[in-house]
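Below you'll find a set of structures to go through.
Since every read-out is calculated from the coordinates, none of them should be taken as a lab result. Bear in mind that the values here come from a model prediction, so they are computed numbers and not experimental data. Cβ atoms are built from the backbone, for glycine too; each structure is taken alone.
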Structure P
């Protein structure tokens with residue numbers, strides 16, 4: 001296993017130890033800069049809206065993301081590792097988005 005894979009595995013394990021939305025928020029606020037956290041939040045909003053087929057222009061207005069970044073999120077949503085689809089599927093069952 002590559003060093004990056006081991007480090008990602010360690011981060012994934014740390015996230016799995018968190019027990020609530022509040023705990024995740026606290027961990028993310030400590031882990032990321034304010035700008036990184038906002039970027040992640042906006043990408044997640046974009047993924048949710050893309051799944052609902054919201055036009056890029058509306059996503060750009062809401063998030064401030066560039067069309068290039070939205071296209072990248074769209075590509076990952078369609079052909080990525082499946083993480084977006086997994087979480088979106090689970091959330092849609094509980095109607096969280």
Structure Q
């Protein structure tokens with residue numbers, strides 16, 4: 001029986017994702033700091049930015065959890081099928 005191939009992430013991909021997030025978040029925070037407007041407007045935009053970041057993280061977790069759940073159910077179904085196939089003998093005669 002062959003093992004299913006697991007998708008892997010390279011270190012470079014992980015570093016690129018982290019750096020991209022850090023650069024984008026830092027640039028927006030710097031833009032908010034130097035925005036020529038009143039403090040309450042900056043605070044409102046900063047709060048909106050915080051909400052977008054936290055909801056994005058939550059969405060990523062939900063998508064990941066759903067994917068892992070489907071993989072687990074697929075593995076259970078595959079194990080059941082393998083068990084049925086190993087127990088089945090097409091040449092066995094019932095008495």
Structure R
């Protein structure tokens with residue numbers, strides 16, 4: 001996924017934004033996901049005029065933005081994910097059983 005995003009950014013934009021701008025974008029995307037979750041499962045239902053966005057697409061927007069952040073900072077997400085799963089396996093293996 002990191003390579004796909006990197007190619008897209010290189011072919012379609014002037015380059016990655018600064019990390020603080022990516023972080024702000026991430027917060028926007030999380031807010032959009034929160035709104036969709038609230039509309040789908042919470043007390044506040046969608047207004048008839050609201051755009052029909054889906055939770056899966058909002059989640060993918062967050063993933064895209066996180067990948068942009070990682071790429072801009074030269075983070076290998078696969079390696080970072082392996083590391084964090086080892087941490088969770090050691091620390092929390094029996095915690096939630």
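If we compute mean count of other Cβ atoms within 10 Å over residues 33-40 for structures P, Q, R, which one ends up with the highest value?
Sorting by mean count of other Cβ atoms within 10 Å over residues 33-40 in descending order puts R first.
Given a computed value of 0.10 for FRET efficiency 1/(1 + (r/R0)^6) of positions 41 and 65 (r between Cβ atoms, R0 = 25 Å, to 0.05), which structure among P, Q, R does it belong to?
It traces back to Q.
semi-axes √(5λ) of the Cα gyration tensor in Å was computed and gave 54, 16, 4; which structure, P, Q, R, did it come from?
Corresponding structure: Q.
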